[in-house]
Structure I
Amino acid sequence: MARTASTQRLVLGTAAPDFTLPDPHGKLWSREKCAQGKPLVVVFACNHCPYVVHIREALGRIAAEFIPKGISFVAINSNDADQYPEDAPDKMPAFAQEAGWHFPYLVDSSQTVAHAWHAACTPDIFVLDALGHLVYAGQFDSTRPKSGAVASGADLRSVLQSILAGHSVPSPQVPSLGCNIKWKPGNEPKS
């Protein structure tokens, strides 16, 4: 596990890259289908990363709170499942269910979506407005595994509350920190 900070090279205010990815059962989900015309939280995640495990239940609670208020959620697993079999698609549904994730958890087996979004770590969190423009790329909250602090999602919650109130997203945006995305050999991002 290499502790990696998000690189956030996508420019705030610009249109986020589109995607169409399958869930573990083969159902295809586009960015538009996930968003349903609403603001969208996109979380690059996986099953085995201690940083994701640390926030997973709090993420489930925040999604359960904000989905009825008009925010959509999606998680994307871009890790190389050949090298990290615990991140394999067949293990994703149980992980999501245990975490209380009642939103799509998609498979980016080619890693093209992670590349397009410049995702660097798990979790790497992006928030789009209802028009699909990037308004946030930052951390879930300031807690970390083994810190003794319970994940609350304070940073993400503040962003979502601002969006719903029609206010600007708070600054500064602290980059996400987590395990590096497990790239397939030869598929690592170019500097």
Structure II
Amino acid sequence: MSDVTNATQARTAPLYGIAAEYEHAEQVVAAAEAARDAGYTKMDAYSPHPIEGLDEALSVPPSRLGFAVLAAGIIGAIAGYGLQYYGLVIFYPLNIGGRPLNDWPAYIVITFEVTVLLAAFTAGLLMLARNGLPRPYHSIFNAPGFERASRDRYFLCIEAADARFDLADTRAFLEGTPALHVTEVER
């Protein structure tokens, strides 16, 4: 206990949280579930690949990105069709070969392309915004060995902003999991 108190007094930079390093994906999922069950709410996990069940273990709410992409696709379809309709029926109507002015089968290809274009751009831009990218710096980068999170290690970080966070208790909790290392992460 005195070592933790001395470490707290010796720390000059504010604390971002406590990170634990794991060797296997199942270990980080189990640790995240245990942390959730213990009442921690502000935590994040880092891994080199997607892990099934990790979002549920972290209590991540489902993304509403799909609704935004659907709305952008519908707007794109209406805009693509409307632009062609305006140009070929209202602004500059030409009767070619006796076909009707509103020849909707001819408009399908461009309507589809504009739909996909707007939906794809919306998905890409909102994904970047939602993930906070580009992010040249984040406090978790200060964790020793964190560069291995993109290769073969898994990390769970409980943030100091969590209402249940206590330096000694949280450290003891993470050390009770099968973590390889538990370290304090400075801002």
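With mean count of other Cβ atoms within 10 Å over residues 27-34 derived from the coordinates and found to be 14.5, which of I, II does the value describe?
Values: I: 14.5; II: 21.0.
Comparing all candidates, it corresponds to I.
Here FRET efficiency 1/(1 + (r/R0)^6) of positions 59 and 83 (r between Cβ atoms, R0 = 35 Å, to 0.05) is compared for structures I, II. The highest value is that of I.
Given -7500 as the derived value for helix-only ellipticity at 222 nm (-39500 (n - 2.57) for each DSSP H run of 4 or more, over all residues; to 500), which of the supplied structures I, II does it correspond to? Numbers along the way, then the final one.
Working: I: -7500; II: -14500.
Comparing all candidates, it corresponds to I.
Structures I, II were shown, and mean count of other Cβ atoms within 10 Å over residues 107-114 at 15.0 was computed from II.
Please state which of the structures I, II yields 25.9, 92 when Rg and Dmax of the Cα atoms in Å is computed from it. Of the structures listed, the value fits II.
Upon calculation of mean count of other Cβ atoms within 10 Å over residues 51-58 from the atomic coordinates, which of the structures I, II produces 15.2? Attributed to the structure labelled II. Among the shown structures I, II, from which was the value 1.2 of distance in nm of label points 7 Å out along Cα→Cβ at positions 19 and 99 calculated? The read-out was computed on structure I. When relative contact order in percent (Cα under 8 Å, 6 or more apart) is calculated for each of structures I, II, structure II comes out greatest.
Of structures I, II, which gives 2.7 when distance in nm of label points 7 Å out along Cα→Cβ at positions 43 and 171 is computed from the coordinates? This value belongs to structure I.
No value in this document is a laboratory result; all are computed from the given coordinates. Only a predicted model underlies this, so the values are computations on that prediction, with no experimental measurement involved. Cβ atoms are built from the backbone, for glycine too; each structure is taken alone.
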